Structures are given as structure tokens and as C-alpha cells.
Structure I
Amino acid sequence: MKASASDRTFQIVNGLIMTLVVLVTLYPFVYLVAQSFSSEAAVYAGKVSFYPVEFTTRTYEIILSKPDFFRYYGNTIVYSVVGTAISVFATAVLAYPLSKEKLRMNKFFIPFVLFTMYFSGGLIPNYILVAKTLAMRDTIWAIIIPGAISAFNVILMKTFFASLPTEVEEAAKVDGLDVYSIFWRIILPLSKPILATMVLFVIVGIWNNWFGPSLYLQTKAKWPVALYLKQVIDSAISPTEMGATSEETSQIAATVKSTAMVLTSLPIICVYPFVQKYFVQGMMIGAVKG
């Protein structure tokens, strides 16, 4: 069918609006990249906008030349992979039974999950629990376990599981599969969109997390890269200690914030295109359900 004039007008206006939204959203990151490759004088003079001015890679060279930087990046990768696996598994195990309305005690446990979205014990009780009671201080588990299950993620995954046709599970039961086999062999393979969504949510949270490690990790060698770069930005580690000469100190101070942000966010940006399709499908679950 030939599109009407009103349809074409809507498509043009919608395209212009979405283009504007994309430009507004993308500009901050473009600005950070341009600033990170610009000279000190250009940054302080406010000449940087969409592209680098007086191009230089000195700040990147100083940060990347530190052997500890790649150790911190390795720590972040370990925390992200292990934490994401534990979080997604634990969320799925909790969300699946909650999606079964006929399951005994189902309505009793759902309010407890929702309660945690609005109330928490607070920073000091959480610290005492993790560091003292559970003795997880200065271990990887202090970063992973406390935030392994998010109520929002549980609700999102519960909604997805509830949208799956019950006939599939009934057919599996007829074939002799128990509830555990149905979950592993039927439900999870059908849940790629929501699993990809959870992976993206969790891995971004762990990758960017610096506050938790700053509380619980005493050994500097165990730091994630986000905490290290946060210390660089706060000048807890001076440019001179990073290996810069006195002439380079001002250059690094001018661009270290933008450089740190680019180095932190770049890996996640590279991962996102591979999970975007599943991410959109997972976020739309339940949105158009009658």
C-alpha cells in the first residue's frame, strides 16, 4: 500500500526527532573523546567541541604504560564475568518459581522481593554484615554477593517467564522431564532475550562500580579499574606518581578525567552492539501483553 501524506509527514517528523535525540545523547561522549586527545591549552581555553584540538595521546600513553593498569583491568574482567554469571543464575532461579501463580506460597514471597526495592538496611548495617558477619572484606565476594540479586531484575525476568506458553512445559512433563530439566533444557534456551538484558544490566553495574570496592577492598592489587581511575581523577595518585615528568603534569591533569571515562566505558560500548537485539526484545517483554 502507498503511504499517505500524513504517514509520510509522521515518518519525517519522527525521523528528525529521533536524529535530534541521538545527537544530544551522543554528544557528551564525543566531547569526552575529543577532550581526551586535545592539548592542555586547548582544553583550558574551551576550544574543544566535536573534534580534538592540537591532537595528543600523551595522557593515554602515561596511563596505559603503567603495568598496574592492566592488572586492574584484569580484576574488573574477573569481577564482571564471575559476578554476572552468579547474578543472572540467582535471578533466574528466584524469578522462575515466582512466575508460577499456582505455586504454593508464591504470593507470600513476592512482597518480600518488592520490599527490597524501597527499603534497605543502610550503608553501615550493610558494611557490618559484609565485612564483619560474613567476613568477606578484601575478597571478590564482597563485590559480587551483596548485589547479586536485584528486585527490578527479578520482576523483569519473572514477567518474561510468565509470558512463555505453558503448553511447552506441559509437553515436556509428558515426555518425562522433571522441573529442573524443564528449567535447564527448555526455559533457559527460550529466554535468550531476557538473559542478554540481564547480562547487560549486571555487567555495566559491576564494571562501573567503584564505591563498593573502595569500602571492602583493602589490598590495592585487588582494585578494579574503575576505582583506580577514580583515584587518578581525585589526584590520590598524582601524575608524577604515574610516571609523568613535570612538563607533562599539567597536560595529564587537564585531560585525565575524560581519558579515564573513555577507558572505562569503551569496553561496554564495544559489547553492546552484540546484545542490542536481545536487549530490545527483553525490555519489550510484557509491554504489549493483553
Structure II
Amino acid sequence: MSTSSYTSFAVFGAGTIGSPIIAGLAAKPNISVVAIGRPGSKSLQNLPAGAKAAAVDSADAAALSAVLKEHRVDVVVSALGTHGIAAQASIARVAKDAGVKLFVLSEFGFPTAGHKVGMFGDKNNAAEELKNIGLPSLRIYTGVFMEVIPLAFGYAQHKKFTIVGSGEVPVSMTSIGDIAGFTVHVLTTLPSSQLENKTFRIQGQRLKLNELGPIFNTTVEHVEELEGPMAKELKGLMLIADSGAGSTGWDGEAGKEGTGDAAAGSANKFWEGHQWKTVKEVHNL
């Protein structure tokens, strides 16, 4: 039986993470969900049964406020991609004025607390802004999306893994299905006291990047530089992972792995009985 006090949700971004979250919420009884996207966005055209759509420019505060009030939104879930992260602060200010009770930040990756620059800095700045305005937030750290492993580490192109760094540091990895499922589960079952201003650190599997080779029955090549359109970004993420910060339990300010409720996978307990997928299962190996 649900103990959650939240019944109405708005999801910004109907992409990789947003779409399965929308579908999961829409499948729940006595729950309403509206997907919010830019005017003309094709992502709003194929929503699951039960989900509503609202095309609105997030920079239009009056229009956005009207949508949130119309749907009596309790919780905003931000599943915005890299280019939308900077908009979270302004969306949050409108959400607070519209009566929203909880804002789920677009984290869904490596821990960002304490970062000052780059994409991680933008994410952390959004979290700090929510503190400043007094709107409770939830951060969910997930590590690497298991589904993108072949593309991110060169296997999809070369049938071998290309890695910058030692590849000997454990990294958290979680499937997209488990990330979305966990998000929906906790938002619809846990009381607000367990969600407000919390950080959840989940983990489907913990692996060293060098271990991906044997799993995919191929080799691992260590290089100094990467090639391709996302080479700079991927190299940066690999070096972050090689520092230990690829673990969802990483404490960036202390520069070490957290323990207890701050450890990698510590929030898995909130989805009791769930069997978390492994890399082998996700890729049918």
C-alpha cells in the first residue's frame, strides 16, 4: 500500500529517462502525469495511455505556471538533457510559486555535489538554487547507463573497448529500466519525509572498465586520446571515473567513497525484492 502523499506529476523531457518514467507513472492507479515539452516537440506525440501532454516554453513563466496549476502538480521530475540543465533553476522558481512540493533534479549519472564548473557544476548549481528558494529536492545518482556502454567505450564501432585511464577503478552501472522503475517506485510509495532534500545512490552492478572486455568476449585497449564527435566529453567522463568519482557513493568534497546511507547502492533497499539487471542481462550476453 502506498504511503506517498504525491498523486500528480509533471515530467520535463520525454527522452531516454523521461519516457520510461512517464510510462511508469501513467501505469500507476490514482496517479496523474503530464509530460511537458517545447512547442513542436515530437516527443509529446507518442505518449502512453493515461499520460497528458503540455507544450510550453519553459522560459515563459506565466504559461508554465498555468500548466502546473491546471494539473495541480505535486512533483516535478526533471529529465532534461545536457542542453536543458541550465533551465532547471528558473523552472524550479516557477514550480515553487505554483505550489509544487518536490523537485526531482536531472541527475541520473555520476555524483555532482560539490562541483563548480561544467555540466556537473550546472547540475550542482541547480540543486543549490533549490535550497536557496526553499523547494525540497531529490537527487538520484545512477552511474553509467548500461545500455550506452557499447557506444560510449568504442565497442559498437570497433568491437573492442577503448579506454582512457587505468580502467581499474570500480564504476557504478545501472540499466535505464531500473533507473526509471526505481524513480517511479520511490515517488509513489515513500512518504515525503523520506524524499525531501535526499540523495539516493543506486547501483545495478559495480564493475571496473577493464572487466567489460571479458563480459563482451573482446579486448580492452588503453589510449591517451579518443576519436569521434564526443571524444572530449567521453574522455572527461572516463577520467572522472578513473578518479573514483564514477561510483554513486563518491563524496566529491571529501574525495573518497561514502559509507552507510552515502555508499554506492545504499538506496537500492528502497525497492525491496527488486532484481537489478546486470550488464550481461541488458545486452543478452
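Values quoted throughout were computed directly from the atomic coordinates according to the rules given, and no laboratory measurement underlies them. Computed from a predicted structure; not experimentally measured. Cβ atoms are built from the backbone, for glycine too; each structure is taken alone.
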Origin of the derived value 18 (relative contact order in percent (Cα under 8 Å, 6 or more apart); candidates I, II): II
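With distance in nm of label points 7 Å out along Cα→Cβ at positions 97 and 217 derived from the coordinates and found to be 3.4, which of I, II does the value describe?
Working: I: 3.4; II: 5.9.
Considering all the candidates, the number was obtained from I.
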Structure from which 0.97 was derived, Rg/Rh (Cα atoms, Kirkwood Rh), options I, II: II
Which of I, II yields 0.95 [FRET efficiency 1/(1 + (r/R0)^6) of positions 169 and 225 (r between Cβ atoms, R0 = 35 Å, to 0.05), calculated]: II
Winner on distance in nm of label points 7 Å out along Cα→Cβ at positions 129 and 209 once structures I, II are ranked, highest first: II
Which of I, II yields -8000 [helix-only ellipticity at 222 nm (-39500 (n - 2.57) for each DSSP H run of 4 or more, over all residues; to 500), calculated]: II
